[in-house]
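Undergrad: Have a look at these structures, which come just after this line.
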Structure 1
């Protein structure tokens with residue numbers, strides 16, 4: 001898909017990998033909307049990019065519906081969706097405190113998986129109204145994790161949610177193929193975002209020791225570069241792409 005002149009929304013775009021992606025989409029000529037829970041950072045990011053900002057808790061279904069209605073009105077359509085929203089927790093299936101609390105497991109599945117699917121289905125609906133360009137109407141990029149494939153001790157809920165995001169790419173791509181809408185996911189390893197952005201080098205070295213090359217934290221712009229490549233290459237579809245420097249997570 002040619003990015004210039006297209007309408008894009010980036011969920012989680014106030015910071016990190018999503019913000020880097022939003023900047024790159026803007027540089028390529030897209031009109032970009034930012035959606036984030038952090039109102040201060042989100043508004044500042046959107047202002048810099050010259051697009052709208054929507055404060056949103058992605059677990060609030062009514063608020064999500066309202067945000068998509070506003071997107072349709074403000075952008076006039078949607079061609080590209082990138083989503084990095086989600087979080088993790090650390091708890092073993094069974095620990096000294098007892099079994100993993102179901103409420104905590106359900107929360108992570110709701111936030112990381114159900115909310116992701118909700119954003120995906122509503123983005124697809126908006127994209128379905130586009131006039132096709134070389135038979136293509138839209139591109140959806142969600143975010144998994146290499147934990148989807150090698151979940152570490154204490155990552156059971158996170159692994160389940162991210163594995164589901166990776167697993168549903170092909171089915172969604174098949175569901176939407178007749179409309180000319182692609183769906184993929186990116187599975188990053190450890191990136192210099194959020195809590196890991198400012199960690200001391202000696203800690204970063206330990207976290208990345210299992211990488212093949214480069215042995216460092218990923219940079220937000222490296223996620224953005226892959227997202228741009230996905231959008232621009234129509235033959236990429238229905239899969240989860242690892243972005244991990246050859247890392248394979250050890251058990252802990």
Structure 2
């Protein structure tokens with residue numbers, strides 16, 4: 001039976017308040033530059049931002065001349081993204097989508113999941129999502145996933161954090177390898193603002209990539225975009241889809 005502190009709403013990512021959830025819209029240019037560099041994107045290529053939030057990264061990707069598609073489960077985020085693109089005269093497609101039901105033929109040169117937006121689902125669903133992303137890439141295309149650097153977080157674990165009117169109480173479940181957060185917002189504790197995220201080590205995430213037929217090409221720290229170290233705040237793992245299909249017998253087992 002799960003402990004009370006491990007209990008969060010099943011689809012918690014649909015209920016967390018916007019101000020808990022999203023960075024300001026005027027941020028994202030530097031992050032978009034790093035994403036473009038690591039995915040080796042060129043003007044005119046097609047890229048998927050999933051989940052895209054309110055499009056703060058997609059905006060700068062589109063300004064660089066790329067063909068952007070964004071997916072998110074929250075319609076209010078997509079409406080904000082569409083308004084921003086229209087105001088700037090940018091082309092982009094945004095549609096509501098639960099990523100667990102995402103399917104696409106191979107058509108993307110790059111796919112990215114940014115700002116800790118991977119690890120929301122069950123272990124099996126997370127694994128399946130990477131396989132779906134891999135299936136949507138063109139040969140030679142790349143997948144980028146960014147998360148907090150688990151090792152740094154656990155070495156400096158803080159059970160309580162305060163940012164303005166938001167107080168977070170954090171827990172680590174070593175069995176499920178998930179970070180659980182319960183938040184008090186404006187003095188009110190509401191389960192709707194709780195979250196549970198599976199945090200992966202670089203080796204575990206690379207293993208998931210390889211099991212999906214991707215070759216891990218980058219393990220980068222962020223901020224800075226340099227080599228990933230124990231002290232890096234966040235990690236970025238990039239996998240490339242080979243131009244020659246990988247036979248099933250060549251794919252490694254997923255490392256738990």
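Undergrad: Which of the displayed structures (1, 2) returns the greatest value of FRET efficiency 1/(1 + (r/R0)^6) of positions 130 and 186 (r between Cβ atoms, R0 = 25 Å, to 0.05) on calculation?
TA: Numbers: 1: 0.65; 2: 0.10.
Structure 1 gives the largest value of FRET efficiency 1/(1 + (r/R0)^6) of positions 130 and 186 (r between Cβ atoms, R0 = 25 Å, to 0.05) among 1, 2.
Undergrad: From which structure (1, 2) was semi-axes √(5λ) of the Cα gyration tensor in Å calculated, if the value obtained is 28, 24, 17?
TA: Label of the originating structure: 2.
Undergrad: Tell me which structure, out of 1, 2, gives 20.5 once mean count of other Cβ atoms within 10 Å over residues 58-65 is calculated.
TA: Computing mean count of other Cβ atoms within 10 Å over residues 58-65 on every structure in 1, 2 gives 20.5 only for 2.
Undergrad: Also: For helix-only ellipticity at 222 nm (-39500 (n - 2.57) for each DSSP H run of 4 or more, over all residues; to 500), the calculated result is -7500, so let me know which of 1, 2 that is.
TA: Computed on structure 2.
Undergrad: Right, something else. Name the one structure among 1, 2 that Rg/Rh (Cα atoms, Kirkwood Rh), for residues 50-121 alone of 1.13 was derived from.
TA: Computing Rg/Rh (Cα atoms, Kirkwood Rh), for residues 50-121 alone on every structure in 1, 2 gives 1.13 only for 1.
Undergrad: Say we calculate FRET efficiency 1/(1 + (r/R0)^6) of positions 162 and 218 (r between Cβ atoms, R0 = 35 Å, to 0.05) for every structure; which of 1, 2 gives the highest result?
TA: Largest calculated value belongs to 1.
Undergrad: From 1, 2, which structure was mean count of other Cβ atoms within 10 Å over residues 82-89 = 12.8 calculated on?
TA: Details: 1: 20.5; 2: 12.8.
Working through the options, I get structure 2.
Undergrad: Computing mean count of other Cβ atoms within 10 Å over residues 18-25 gives 13.8 for which of 1, 2?
TA: Source structure: 2.
Bear in mind that the values in this text are calculations on the coordinates, not laboratory data. Quick caveat, the model's predicted, so the values are computed rather than measured. Cβ atoms are built from the backbone, for glycine too; each structure is taken alone.
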